[in-house]
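Please treat every number below as a calculation from the coordinates, not as lab data. Model, not experiment: these values are computed from the prediction. Cβ atoms are built from the backbone, for glycine too; each structure is taken alone.
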Structure 1
Amino acid sequence: MFECKLICTDIDGTLLDPNHQISDRTKEAIHRARRKGIIVALVSGRIAGSLTLIQEELDITGPLGCFNGSLVLDEDGKELEAHPIRGEQCMQVLSYLAQTELEYFVFTNECWYMNEMNTWYDVEVKASRTQGHIVTLDRLCDTLGMGERPFKLLAMHDDNEYMKEQEKALQTRFGSSLNIFSSSPRYIEILARGVDKGHAVRSICESYGVNPGTVMAVGDYYNDIGMFHAAGYAVAMANAPDEVKAHAHACTASNSEDGLALAIESVL
């Protein structure tokens, strides 16, 4: 029987159902885990403010893995690990993105930015439940110079083939110094080199004195693979691609069928 001391769960496609809601069964499973003394950590590509709102909805506290492991916080908001993108790297990538058809966000330790208001802004506000700021590239450079640290760039487009082409182009230009990967068919994420969700798992384990062998990680996409490798027991959602499932120890139901709740219930 697997002894679980820490649950690290992805958010989109895992904790949230297709309507971006958390089912009652999932909430109850998380509460049961907490009552047994199991730590529940939200590990996501999202900004800390968005994850905090989800914790409030769940009525839990606990550590957070933000920006796919680039920023790890304890339950009091103290930084356990931080891997920001260097300012000059950030501006180089943004200068390139400005020449493409891609839309893009910049996420810092405090908030997120976009260069102009459009429907993608509305999508992000609805998903993260946090408001962004509209700034030009030159103003953003000034803002970053005043202490904010960029942790993630997010590029997006509705044309999946165009996204594949641009991911390759970004890899060619910046892949030697930055971590560039797809987090969905419509999104390309750009982080500091060598950082993934596995950093969050290892950092939380070290800080909270948890043996990695007692960690269950649950996720649904390629950016969850690092988290799977760092955990003693990795569970892929049924809605995950087969390549992602291949890195998991087990599979559960989809996010429309309480897959996360089922995974948690199986280790209680």
Structure 2
Amino acid sequence: MDATASTHPGNAVVTGAGSGIGRAVARQFLTAGFDVVLAGRRRAALEETAAGHPRAHVVPTDVTRPDDVARLFEYVATELGAMSVLFNNAGVFGPAGAVDEVNPEEWAHTVAVNITGAFLCAAAAVRLMKAQHPQGGRIINNGSISAHTPRPLSVAYTTTKHAITGLTKSIELDGRPFGITCGQIDIGNAHTQLMETIGVSGGALQADGSRRPEPTFPVEEAARAVLLMAQLPASASVGSLLITASGMPFVGRG
């Protein structure tokens, strides 16, 4: 038997792989020896994530489009033959505002990316995991600490991240007969461009109306946590993992 093949950890799909947490996770998986299919809307950003790595596969994908998602997983089945892990990561923060202030079109776009996109990718992954031999695989959904507690004026993002928790639990339950596990990682203040967008370093809006700089932690540490979940034996699964910057105002927020 080929020794390289016998130690190959598997094939992974990472959505939203062109930046932020998705890029960090994709690179962590590549370093660990996975073949990684990089999905995202911008080919140039995906190519930058891949950086010429021989096990990186760039497949531009808009997760809100069913045809794009079908094409992504058809590539996996055709070119790689099977998949081990889906990191369901693509997402947007969406509009800032209270429930009476959010534009319905912006709300719908946030739902389309964060919920429908995650659903479409999970559904396609489960079909492939059921059809392959042996059956099984692992889905890891990227939630957020906003799946637990909202920031002010984040109704669209918070609602979609609470929905990810329901999606995760339903997949985990329905996947049991097929050896498919599903877990969720909720990340708070990993240092990415998104954190800069909401002003964490300069002063993030707090529940009392003040603005306060918040600590962050290297995004690579969040990626290591995802890899830990992915590399567990089939006999074990992490249902929920919460990782935050030390000292951030989350426990006791508000």
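Observations
- Among candidates 1, 2, the computation of FRET efficiency 1/(1 + (r/R0)^6) of positions 95 and 135 (r between Cβ atoms, R0 = 25 Å, to 0.05) that gave 0.95 used structure 1.
- Which of 1, 2 yields 23 [relative contact order in percent (Cα under 8 Å, 6 or more apart), calculated]: 1
- If mean projected area of the Cα convex hull in nm² is computed and equals 13.8, the structure in 1, 2: 2
- Given 14.0 for mean count of other Cβ atoms within 10 Å over residues 103-110, calculated: source structure among 1, 2: 2
- Across the set 1, 2, Rg/Rh (Cα atoms, Kirkwood Rh), for residues 87-230 alone reaches its highest value in structure 2.
- Per mean count of other Cβ atoms within 10 Å over residues 15-22, the highest-valued of structures 1, 2: 2
- Calculated for structures 1, 2, mean count of other Cβ atoms within 10 Å over residues 119-126 is largest in 2.
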